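These notes open a run of structures that come right after.
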Structure P
Amino acid sequence: MSIAKTIDHTNIRKDATVDDIKELCQEARENHFHGVCINPEWVKLAAEELKGSSVKVVVLIDPPMGLGSHEERVRVCNKAKEDGANELDIVINIVDLKHERYDKIMEDLTPICLILPTKVIIGSGYLTDNEIKKASEIVKNAGAICVKTATFKDPLEEREVEEKAYHLKLMKEHAPGLLIKASGNIRNYEQAKYMVEVGADIIGTSSGVEIIKEEGNV
């Protein structure tokens, strides 16, 4: 199977334009990617651009640390659903996690996971091994479909590929049955292929087209 089916083709830049999002969606259509991952303001446009395709509209919620109020997070998730999103990529409240406020996290995530299929970003670059394990367990218990490593500004972006792979293995072990999404500066085919080999089901990257071109030349 082509690695294309694992890719969430991503543009979460604050300076993204209408043309940028249209191009992202066209590239996703042409390459049969799993989804496009975008900021909430672009959901309506992406849903229209991808109508009739199998490409999912995935919306990033509350980056980079998940510090928004529960009420605001729910509001944004509901609006994304109304606008045509298929999946949520929402950041766990990393401060609550670090302070072991696990009940508060569950109270936040459980109703959100009922809005749309939800992938929860745990910010693994900020976490110890034990925190990664605990976060993965919480995400599974909250009803998410997937646990994801990182989003932008996460220290994981600068870590070696072996450490990223190690995080994936911890997540897979402690959230059995959930999908695993790898992200954080995955820029080429060899990195993406390695992530899939160690357990990633989905790859979040802004380099989807380049990765597919490299795959074709292997």
Structure Q
Amino acid sequence: MFFAFAGYARVATLSEEVIEPKKTIPRAIPIALGITLLVYAAVAMGALVAVDAQELAKSSAPLVVAVGRGDLAFLTPAVRIGATVACLGVLLSLLAGVSRTAFSMASKRDLPAYFEVVHPRHKVPHRAELAVGALVVAIVMIADVRGAIGFSSFAVLAYYGIANASALTLAREERTYPKWIAAGGLLGCTLLAFSLPIRSVVLGTAVLAVGAVIFTVTAKRRAESTSK
């Protein structure tokens, strides 16, 4: 369920490219979540009316099964095409968000400065976008997608938890929402992260630990070079 809704925070990574981000972003995220929830609810209810829940659960293409049982069975190819287009749209939005994260990290030298470059004409971090796209293609070709989903969910929950923990440190005038929302978010992220399959938890923890070590070492070297 969490993975199905993951990605809404990508809106925040585009804050440098929108007008009045302090107003636009806090509005855009709840609106995006609300629209998604309504679409999911409508699709789920329609599918359950057409087909038994157990049969849907056993199917690898439940929406195709649901459409095939009704009077509009001839629209089954349209459902497959629609699912493909929807997946491509989600992939595009995620690539845009992740590439902006890489761009921001490069600007702070947490990633090589090579990814900080902005295209002179299109005004997008094209090097970061191409690198992220190549990485995604490599993962899809080499890794088990189900394992990648588990690891991705753990990693996303980890940095959502960090974001909530960071929000707890903000002064009252700096906060957009009450403090208890950040506390609830931190608790929810922690519980969800450690309810994932143990393999995802172990792999995610190991990768985050390696990342923390690399960050600590590079930060220390950067401080030493600055002091000199």
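Values quoted throughout were computed directly from the atomic coordinates according to the rules given, and no laboratory measurement underlies them. All figures in this text were calculated on a predicted structure; none of them were measured in a lab. Cβ atoms are built from the backbone, for glycine too; each structure is taken alone.
For P(r) over Cα pairs in 10 Å bins from 0, in percent, for residues 99-202 alone, the calculated result is 16, 51, 29, 5, so let me know which of P, Q that is. The value was obtained from structure P. Quick check for you: by relative contact order in percent (Cα under 8 Å, 6 or more apart), which of P, Q is greatest? Comparing P, Q, the top value of relative contact order in percent (Cα under 8 Å, 6 or more apart) belongs to P. A value of 0.90 for FRET efficiency 1/(1 + (r/R0)^6) of positions 75 and 155 (r between Cβ atoms, R0 = 41 Å, to 0.05), calculated from one of P, Q, originates in structure P.
Here distance in nm of label points 7 Å out along Cα→Cβ at positions 19 and 123 is compared for structures P, Q. The highest value is that of P. When mean count of other Cβ atoms within 10 Å over residues 11-18 is calculated for each of P, Q, the greatest value falls to Q. As an exercise: log10 I(q)/I(0) by the Debye sum over Cα atoms at q = 0.12 Å⁻¹, calculated from one structure in P, Q, equals -0.56. Which structure is it? Only structure P yields this read-out. Which of P, Q yields 28, 18, 14 for Cα extents along the principal axes in Å, for residues 3-50 alone, as computed? Only one of P, Q returns 28, 18, 14 for Cα extents along the principal axes in Å, for residues 3-50 alone, namely P. Looking across P, Q, the calculation of mean count of other Cβ atoms within 10 Å over residues 43-50 that yields 13.8 traces back to Q. Between structures P, Q, the greatest calculated value of FRET efficiency 1/(1 + (r/R0)^6) of positions 35 and 171 (r between Cβ atoms, R0 = 30 Å, to 0.05) is seen in P. Among candidates P, Q, the computation of helix-only ellipticity at 222 nm (-39500 (n - 2.57) for each DSSP H run of 4 or more, over all residues; to 500) that gave -13500 used structure P.
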